[in-house]
Structure formats: structure tokens, C-alpha cells
Structure I
Amino acid sequence: ALLSRLVSSGILPDGELYRWWRVCFFTWEISAFYFSSGYYYQKGSVVDSPVSWWQSVRYRFVVNAVPYGIFTLLMLLVDWLTGQAAMSAAGTFEAFAIEPLTPYGYFYCLFIIFLIVPTIKSKRGLSLLVMVALAAKAFAIVIGELGIQVPYGVQYVPAQMIWFVAGMATQYLSFEHRLSRLPVAIGASVIYVILSIFFTLYALSGAVVEFCCAFTSVVAWLAWLSIGFPTSQNLRPLGFLGNYTMAIYLFHPLFLKLLWWALALGSVSWPLAYGLGGALVAFVIPVLLMVGLNHWWKLGFIVYPGRYLKMKP
């Protein structure tokens with residue numbers, strides 16, 4: 001969001017670097033979130049019966065609905081305060097139930113995936129789940145390439161489920177250990193770099209391009225992760241993705257909107273104020289705020305409800 005706003009404001013050029021980040025890097029970031037969620041879902045849950053499904057759904061609903069609901073409401077309030085949108089019952093309902101606000105649609109899609117995906121019990125079940133996920137991804141690519149307009153959940157759940165299932169499969173098969181080889185890490189990284197440069201130079205985009213970038217980057221990321229953090233330690237960086245990075249993910253759009261509004265209100269046009277100020281409110285302040293929330297009673301619940309719940313998945 002910071003880079004996008006700096007480009008749209010004319011502070012940074014809309015060139016190859018921005019195009020690379022938008023098409024090639026951003027796809028890895030989102031895919032890694034879903035991958036990590038699937039990994040921990042398979043590791044920490046058993047969903048293979050109506051009873052276990054209901055227990056999981058109750059837990060996952062709270063864990064996803066709390067940050068989704070709170071930060072969606074905060075974003076609506078910020079948009080109203082800054083004059084970007086008017087508050088209305090219809091608009092609020094649409095933001096919560098039909099067309100989630102960026103970037104909080106992650107929780108919307110993730111909960112739907114939890115609703116429909118059981119944990120893996122056997123290799124046969126794994127094969128079936130992978131085939132369903134691949135078919136869903138193919139569907140998402142087709143509607144994306146054809147430009148067919150479908151509801152938010154129909155568009156993004158099939159597109160992201162493949163990474164969630166990939167995380168589950170990796171944990172079930174302990175596949176990260178098989179990738180912990182230097183030739184695999186280097187090879188996947190080189191392929192990703194070559195593809196990303198090619199796509200950027202030729203201004204290519206679309207669902208197929210994003211899938212290629214996401215796949216090669218996730219393989220490279222997992223391989224380097226397994227090499228750098230062998231055995232049980234490889235869980236720590238995956239856990240870090242859901243630590244302060246989630247606070248940044250949730251808070252930074254709100255703080256950036258408020259910063260741009262305040263700077264515009266004060267007729268500030270100094271690029272450094274946007275660049276340094278944006279970096280401060282997008283990365284530093286969310287981390288410091290999260291540290292404070294973790295120590296102020298149980299306010300960290302708004303970001304990490306699972307840490308405070310007595311019920312377990």
C-alpha cells in the first residue's frame with residue numbers, strides 16, 4: 001500500500017520496479033500467508049468428523065471474524081473521516097458480507113477455506129484434496145483471463161486455496177525436508193528471478209503470470225527456509241509471519257490513509273514526508289503498537305484472538 005500510494009501520488013515513477021513489485025513480489029507475500037495458515041492448520045488440528053468440524057469452525061470463526069470485523073469497521077470510519085466514502089447501512093453490509101475491503105479480504109477467504117477443507121488423514125485424501133485445489137485454481141485462472149465478473153468469494157477462494165492446501169501437504173509429508181538442498185533453493189530462485197524479469201520487461205500480467213511467480217517464489221522461499229532453519233526450528237520463521245507481520249498487515253492501510261489525509265490537509269508536498277512518514281506509520285508504529293497491545297490487558301485479542309481463547313481448534 002505504501003509503494004502504491006507513493007507511485008499514484010507521483011512521488012515514485014510508475015516503472016519496471018513498481019511493476020515487478022506489484023506482479024511478482026506481492027503474489028509471493030499473499031501466497032506465503034495462505035501457505036503458513038494451511039501448514040499450521042494441518043499441524044494443529046484434526047478435522048475428520050462433523051463434531052471436529054464444528055469445533056474447528058467455532059474456533060476459526062472467532063479467530064478470523066474478530067480482526068476482520070474490527071479492522072473493516074475501522075477502515076470504514078477512516079474513509080468517512082477522511083471524506084473518501086460516506087457511511088451507509090448498505091455500504092457497511094457490502095463491506096462486511098459481499099465485497100471485503102482491501103486487505104482484509106484475506107480473513108474472509110481464509111474462513112471459507114476452513115469451512116470446506118478437512119485435514120489430511122491419508123495419501124488418498126491428500127491426492128483428492130490436491131486435485132480439487134488444482135481444479136479450483138484452474139477455474140480462477142480462466143475467469144481471471146476472460147475477465148468474468150463473479151462475487152469476491154467465488155473469485156479469490158479458488159485462487160488462494162491451492163497455497164493453503166500446499167501448506168497442508170508440506171506439513172503432512174514433511175516435504176520441507178526434501179527441499180532443504182542448496183541446488184533446489186538456488187534453482188527455484190534463479191527460475192523465479194528469470195521469470196520475474198521477463199514478465200516485468202515485457203509488461204506481462206494476469207492470473208497465469210501471478211501463478212508462475214507465486215509458485216516459484218514459494219518453492220524457493222520454503223527451500224531456503226528449510227536450509228536455514230533445519231528440523232524443528234523451521235517452524236519459527238513461519239510463526240514470525242503471523243506475529244508482528246500480521247500487525248503491520250492490519251494497521252498499515254489505516255495509518256497510511258490517515259497520514260496522506262493529514263499531509264494533504266496541511267498542503268505538505270515534500271516527498272520525504274510521504275516516504276519517511278509512510279515507512280514510519282506502515283511498519284514501525286504497527287510493531288510498537290502491537291508490543292503495547294500485548295502488554296495492555298488483553299487488547300492483543302483484536303489482532304491475535306487465538307492466543308486468548310480457551311477453546312481450541
Structure II
Amino acid sequence: NPNDPYAYRGLLDVYQQGQQDEKAIAFFEALTCRQPANAAAWALLAEAYQTFFHLTEARAAYATALEREPGNLQVLLQRAVFHKNVYLLPEALADANRCIRLDPRYAEAYACRGQVYRNMRQYERAIADYNHSLRLKKNQGWVIANRGLSYYCLKRLPQALADFQQAYQLGYHNLWIHNRLGETYLALDRPSEALDWFIRAIQVNEADPEAYFSGALAQAALKNPGTSRDYVTQAIHRAERRAGGPSWTLRDQYHLAAYYLVQGDLPAAQAAIDGLLAQDPPRFILLEAIEVLDEELGRYFARLDGLKAMQARLESYLQQHFPANPGD
């Protein structure tokens with residue numbers, strides 16, 4: 001259906017894989033010119049802007065979409081997810097609340113609000129919203145998995161494990177759930193079972209460095225320091241192999257810095273952070289990087305050389321470049 005803007009959604013993935021941001025944005029801008037009153041066309045343009053980190057333009061496109069159709073729940077929820085993903089959490093909460101006011105039985109809106117509350121570290125509220133979403137729409141694997149993540153953050157590990165297992169049984173089989181299961185077993189001091197899940201994660205996507213890095217943590221817990229270092233080396237090799245390629249992202253840049261820190265190569269870690277900051281990263285990427293260094297590395301390597309200095313550097317850059325305008 002050439003008149004349905006969402007029929008063109010797959011093109012955005014193609015443009016993203018080819019790093020063709022100008023072509024993608026030009027295509028979806030032209031779509032809004034052909035269908036200026038269609039909220040879905042403007043929402044797709046917003047998604048294109050978001051994909052290539054033009055965040056101010058994305059917010060403007062979402063605003064236009066909702067001017068065209070103020071009651072469009074799909075677009076409103078899409079904007080709520082966008083705001084959540086770029087750490088504009090009050091705005092995300094307002095959008096999710098508006099969805100729920102418009103349709104109190106909109107299960108996806110409660111799930112989205114649960115994710116916002118989790119990012120706000122209001123875990124009990126998040127769990128309550130996930131439960132409400134599941135009462136309205138049963139067997140949502142991704143919602144159950146996200147509820148498990150809130151249990152994990154509350155250190156209610158048996159409940160977290162049960163949710164991750166249930167999500168997996170419902171067919172939620174992506175790399176994320178494999179790593180969450182592994183990390184939960186690791187936190188329960190069951191490193192052999194953790195390693196089994198990290199190995200499964202590697203089998204899901206052998207090229208993804210994160211599974212190797214998680215496996216390194218399990219090997220360290222099993223008191224296999226040599227094998228643990230080998231896993232970190234494999235993570236670095238895969239991250240370096242992707243560097244500069246079409247699938248390389250700013251997130252890969254800060255993860256690579258983390259791998260180098262664990263390996264003890266502080267100059268390489270600093271160079272990776274230099275590479276990240278040289279690309280003028282948006283605010284939400286900096287917040288993600290700080291969280292990874294604080295919660296993931298800090299959890300396992302509290303005395304890691306260079307960790308605190310790297311966190312401080314990112315926080316200084318964040319305060320200098322985003323002192324009072326978090327929307328940019």
C-alpha cells in the first residue's frame with residue numbers, strides 16, 4: 001500500500017545499515033511533503049531523525065505528528081518510547097500517562113510507563129505497571145523480562161530469575177535475555193549455570209562482543225583467570241573488527257573502553273573514550289556510558305585502575321556540554 005507510511009518502515013533499517021543518514025532523512029522528509037496531514041508520516045520522519053541522532057529535529061517531528069492527530073495513540077506511545085530512550089524521563093512519563101488517560105486498557109502504555117519508572121529507579125512502581133499490562137494482555141515475554149529486570153535491580157534475585165526464565169519459555173530468545181539469565185545466575189553465586197547462558201548468548205550471535213565479556217565475568221567467578229582474560233581478548237577482537245563498519249555505534253565505543261579497562265590497557269581505554277567524545281555524542285549516550293562504567297564494571301571491578309577517572313571525565317564532559325538543555 002503506497003499510501004501507508006508504515007509500508008516504508010523497512011527502508012529505514014536499510015539506510016541505517018548503510019550509514020546513509022542523509023538519504024534516509026531526505027526520503028522521509030519527502031514522504032511528509034506528499035502526505036502533510038498524515039501523523040504516521042511525521043512519526044516515521046521523527047524515527048529517522050532519532051536513528052541518526054538528530055534529536056531536536058526528532059522532537060519537532062513528533063510534535064507535528066501529534067498536532068495532526070492529537071489522539072493517535074500509536075504515535076503518542078512512540079514518542080514516549082523516544083523520550084525514554086534519550087533519558088528525557090519526565091517527558092516520557094507525561095506521554096505514557098496521556099496514553100493511559102486516552103485508553104485505560106492500553107497494555108503497551110502501562111509497559112512503557114513501567115520502563116520509564118525503572119529508568120527513574122522507582123522499581124516498585126515499574127513492577128506495578130508491568131503487572132497491570134500483563135493483566136490486560138497476558139504472556140508478553142518482553143514485559144515479563146522487563147519486570148524481571150526491576151526485580152533484579154531490587155536484588156530480588158529468585159523473582160528476577162523466574163521472570164527471565166518465563167520470558168525465555170514464551171519465546172523471548174534474544175541476546176539480551178541470555179545475558180540477563182547469565183548475570184542473574186552469577187549474582188546468585190551459580191557461576192557454572194551463568195557460564196552456560198553466556199555460551200548460549202555467544203551461539204545466538206557469535207560476532208557480538210558483549211556475550212564474550214559476560215562470559216569473562218563468569219570465568220572469573222569460577223576462578224579461571226586465564227580463560228577469563230581470553231574471553232575479554234575475544235570481546236576486544238570482535239569490537240575492533242566492527243569498528244568503523246556499518247554496524248558500529250557510539251555504544252560500541254564506550255563498551256570497547258570498558259573491555260580495555262578490564263584487560264588493563266588504560267591508554268587504549270582512554271583512546272576509545274577520546275574517540276567517543278570526538279563524535280559529539282548526545283546526552284543520552286553519555287548517560288548510558290556512565291551507567292555502564294558505574295553499574296556493570298563497578299559491580300565486578302570496584303578497584304579497576306582508571307575506572308573512576310574515566311567516569312569523572314565523562315561526567316565533566318556531560319556537565320560542560322549539556323548544562324541545562326537535556327533535549328539536545
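For the structures shown (I, II), distance in nm of label points 7 Å out along Cα→Cβ at positions 2 and 90 is largest in II.
Thinking only about distance in nm of label points 7 Å out along Cα→Cβ at positions 18 and 266, which of I, II has the largest value?
Going through I, II one by one, distance in nm of label points 7 Å out along Cα→Cβ at positions 18 and 266 is largest in II.
Ranked by mean count of other Cβ atoms within 10 Å over residues 82-89, structures I, II are led by II, which has the greatest value. Structures I, II were compared on relative contact order in percent (Cα under 8 Å, 6 or more apart), and the highest value belongs to I. Work out the source of 4.3 here, i.e. which of I, II gives that when distance in nm of label points 7 Å out along Cα→Cβ at positions 226 and 258 is computed. Label of the source structure: I. When Rg and Dmax of the Cα atoms in Å, for residues 162-201 alone is computed for each of I, II, the one that comes out at 9.2, 26 is II.
Every number in this text was worked out from the coordinates using simple rules, so none of it is lab data. Quantities reported herein were computed from a predicted structural model and do not represent experimental measurements. Cβ atoms are built from the backbone, for glycine too; each structure is taken alone.
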